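There are structures below to look over.
Where a number appears in this text, it was derived from the coordinates with a stated rule and is not lab data. A quick note: this is a predicted structure, and the numbers were derived from the prediction, not measured. Cβ atoms are built from the backbone, for glycine too; each structure is taken alone.
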Structure 1
Amino acid sequence: MAQTLNDFISIVGGDPHNLQNYFVVTRGIQKGADYTFRYRAINAVGPGPWSDSVTIKAATFPSPPGKPYYISSTSTTITLGLPPSIDNGGSKILLNKLFRDDGNLSSDIDIEVVDYNGKDQEYTVTNLTIGFVYRFVY
């Protein structure tokens with residue numbers, strides 16, 4: 001049962017004689033929207049004052065970005081295309097990370113390309129070794 005209370009909607013439910021540590025809202029939530037919550041205790045005398053409020057964005061993890069793809073190269077650089085995520089999960093994506101391996105086809109792809117700004121959809125990786133084959137994860 002919900003009723004409008006100024007700018008808040010009153011959520012009524014649960015056992016009033018049991019101090020619940022949490023309450024889960026599962027209906028009417030829109031991904032990307034901000035929701036503000038507050039609560040108060042009620043006893044036999046009546047309701048106490050409201051708590052401070054907290055605002056929470058209804059969001060989840062973004063979908064993975066697209067696979068990096070080859071654009072061009074020189075003897076010591078590779079330019080990659082870096083497609084964005086299709087779904088931001090309801091919140092602006094702040095940055096992406098780009099990783100590479102050692103170029104020997106057997107090491108982990110765990111070297112962060114620290115010069116990549118996390119936003120550009122095209123990036124040139126520099127200072128690579130001639131003759132090595134590199135793998136990338138975005």
Structure 2
Amino acid sequence: MVEGKKVFNFSAGPCVLPKEVLRRAQAELLDWHGTGLSVMEMSHRGKAFCEIAETAKSNLRKLLAIPDDYTIFFFQGGASQQFSAICQNLLGDEAGSANYLTTGTWSEAAIAEAKKYCETNEIANNKGLKYSNIAPHSEWNIK
């Protein structure tokens with residue numbers, strides 16, 4: 001708290017959570033539902049953690065109306081881990097190429113990672129405009 005006010009985080013990563021959620025997490029931190037372990041201490045293959053994961057998948061499926069013929073995966077790592085995962089999943093085993101629109105430091109990082117897996121084509125770059133604008137679609141160099 002800053003001067004009695006709640007601090008709000010609008011940056012990438014964790015967000016502001018309701019106090020009741022934080023209090024419940026605090027209460028369950030040392031002992032998840034009578035297991036004697038916190039979630040952070042459990043085996044990811046153990047019964048308790050598998051139940052947590054399955055409940056999360058079920059809730060996500062309901063919340064987002066995800067059909068049963070779609071598989072839900074949970075991966076460790078942050079958003080930047082997806083830079084390589086996207087290339088590997090969309091291009092598969094073929095080297096191929098991918099088009100990228102550079103709009104800031106995150107897309108620059110994505111391109112750098114993609115170069116490890118495929119040929120990259122930067123269709124437009126707005127760095128000269130300090131990332132304040134995107135080139136019109138008609139100017140994009142799509143290959």
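Which of the displayed structures (1, 2) returns the greatest value of relative contact order in percent (Cα under 8 Å, 6 or more apart) on calculation?
Working: 1: 19; 2: 13.
Result for relative contact order in percent (Cα under 8 Å, 6 or more apart) over 1, 2: largest is 1.
Given a value of 5.7 for distance in nm of label points 7 Å out along Cα→Cβ at positions 8 and 128, point me to the structure among 1, 2 it was derived from.
On the way: 1: 5.7; 2: 3.7.
The correct label is 1.
1.45 is what came out when Cα Rg over 2.2 N^0.38 Å was calculated for one structure; which of 1, 2 is it? Don't jump to the answer; show the numbers that get you there.
Values: 1: 1.74; 2: 1.45.
Only one of 1, 2 returns 1.45 for Cα Rg over 2.2 N^0.38 Å, namely 2.
Computing helix-only ellipticity at 222 nm (-39500 (n - 2.57) for each DSSP H run of 4 or more, over all residues; to 500) gives -10500 for which of 1, 2? Mind showing how you got there, number by number?
Numbers: 1: 0; 2: -10500.
Derived from the structure labelled 2.
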